[in-house]
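A.B. asks: Before anything else, here is the set of structures, which you'll find just below.
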Structure P
Amino acid sequence: MKILEWKQDYNLNIAHIDGQHSKIVDYINQIRIAAGSDEKTDIIYDTLNSLREYSQNHFREEEFLMKENNYNKLEEHINQHNYFISRITDIRLKLKKKEPVLLVELTAFLFGWLIKHICIEDKKYAEHIKANEIRPNI
């Protein structure tokens, strides 16, 4: 399976957040690579756990930044974050119960959601910050 390479187009030009987004892509790439492993279920389960924990911390920082800067779509954004975490949690439970998980669909969801979220939703709050000349305080 191909891995996703970080592109400059994904940057929000908020260095700390861009670095976190890149790290999330790294976790998803690890899942893609693990799909070819003999021990893929264990590796994917562990990596999903790391991805979930890292994403939760990242989302808290993003949400703090949005709240601090009075972003008017904060609640909608939080709901999107919760959906992502919920899907990861559901997939982990399936793996733990030894239920089938289509890895192609898993990675397509992870990459699809993340890139769409960064390039559309996250760019909206980054533009809000820039338009109001508000500096991120993270």
Structure Q
Amino acid sequence: MSNQFPENEINLIRRYLVWCYKTTKEDLDRIDRYFTQNVVDEFLFKELIGSEEFKAASGNVEFKKKVQAFEDYKIEKFAKAREKKYSGGDQLRPEYLYLVKRLEAIAAAITHFLGKKELDQIIDSYEKEMTARILSAKEHS
């Protein structure tokens, strides 16, 4: 932690680093969330096709159509996510790699200027804020 700045300057540095962390993490999360969502979507899909209603030969046709539409949606969503993260095969897109490395550099800067404890608090505050946004949203957008 660096104590070479007066308190008012440390506050300005802190606010700037919080802003840097927030904006970079949001940009990275916009890509990464689709990969974690895919894991959950796969689980949900397996649960749906494993249900008695889906397995029944005389099952509800509309229900089966909804399950199929969900599968199509998750496949398309994951394909679009791969395009945002990878440029071909498993090669990371330069834009994505930049965000990863920028977030690492921001974390290092927070630790340098403010300390590891402050980094942990910023990360925790960010996660709480994102969860609060989801829980307080009136409708999905």
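Please treat every number below as a calculation from the coordinates, not as lab data. Just so we're clear, the structure is a prediction, and the values are computed from it rather than from any experiment. Cβ atoms are built from the backbone, for glycine too; each structure is taken alone.
A.B. asks: When FRET efficiency 1/(1 + (r/R0)^6) of positions 59 and 115 (r between Cβ atoms, R0 = 25 Å, to 0.05) is computed for each of P, Q, which one produces 0.00? Write out the running numbers ahead of the final one.
C.D. replies: On the way: P: 0.95; Q: 0.00.
Source structure for this number: Q.
A.B. asks: helix-only ellipticity at 222 nm (-39500 (n - 2.57) for each DSSP H run of 4 or more, over all residues; to 500) was computed and gave -28500; which structure, P, Q, did it come from? Mind showing how you got there, number by number?
C.D. replies: On the way: P: -23500; Q: -28500.
Of the options listed, only Q reproduces it.
A.B. asks: Who wins on mean count of other Cβ atoms within 10 Å over residues 43-50 among P, Q, i.e. which is largest? Mind showing how you got there, number by number?
C.D. replies: Numbers: P: 18.0; Q: 12.6.
Largest calculated value belongs to P.
A.B. asks: Also, I was wondering about something else. When you work out mean count of other Cβ atoms within 10 Å over residues 11-18 for each of the structures P, Q, which one comes out largest?
C.D. replies: On the way: P: 16.8; Q: 14.2.
Top value of mean count of other Cβ atoms within 10 Å over residues 11-18, among P, Q, belongs to structure P.
A.B. asks: Let me ask something else. For which of P, Q does mean count of other Cβ atoms within 10 Å over residues 27-34, calculated from the coordinates, equal 19.9?
C.D. replies: Only one of P, Q returns 19.9 for mean count of other Cβ atoms within 10 Å over residues 27-34, namely P.
A.B. asks: Using the calculated result 32 for relative contact order in percent (Cα under 8 Å, 6 or more apart), pick out the matching structure from P, Q.
C.D. replies: Numbers: P: 32; Q: 38.
Structure P accounts for this read-out.
A.B. asks: Quick check: 51, 27, 21 is what I get for Cα extents along the principal axes in Å, calculated from one of P, Q. Which structure matches? Show your work: numbers first, answer last.
C.D. replies: On the way: P: 51, 27, 21; Q: 74, 37, 22.
Structure of origin is P.
A.B. asks: Quick check on the output: 11.4 is mean count of other Cβ atoms within 10 Å over residues 83-90, derived from one of P, Q. Which one produced it?
C.D. replies: Values: P: 14.9; Q: 11.4.
So the calculation was done on Q.
A.B. asks: Comparing distance in nm of label points 7 Å out along Cα→Cβ at positions 35 and 51 across P, Q, which is largest?
C.D. replies: Working: P: 1.0; Q: 3.0.
Sorting by distance in nm of label points 7 Å out along Cα→Cβ at positions 35 and 51 in descending order puts Q first.
A.B. asks: Quick check: 2.3 is what I get for distance in nm of label points 7 Å out along Cα→Cβ at positions 19 and 67, calculated from one of P, Q. Which structure matches?
C.D. replies: Details: P: 2.3; Q: 5.1.
Source structure for this number: P.
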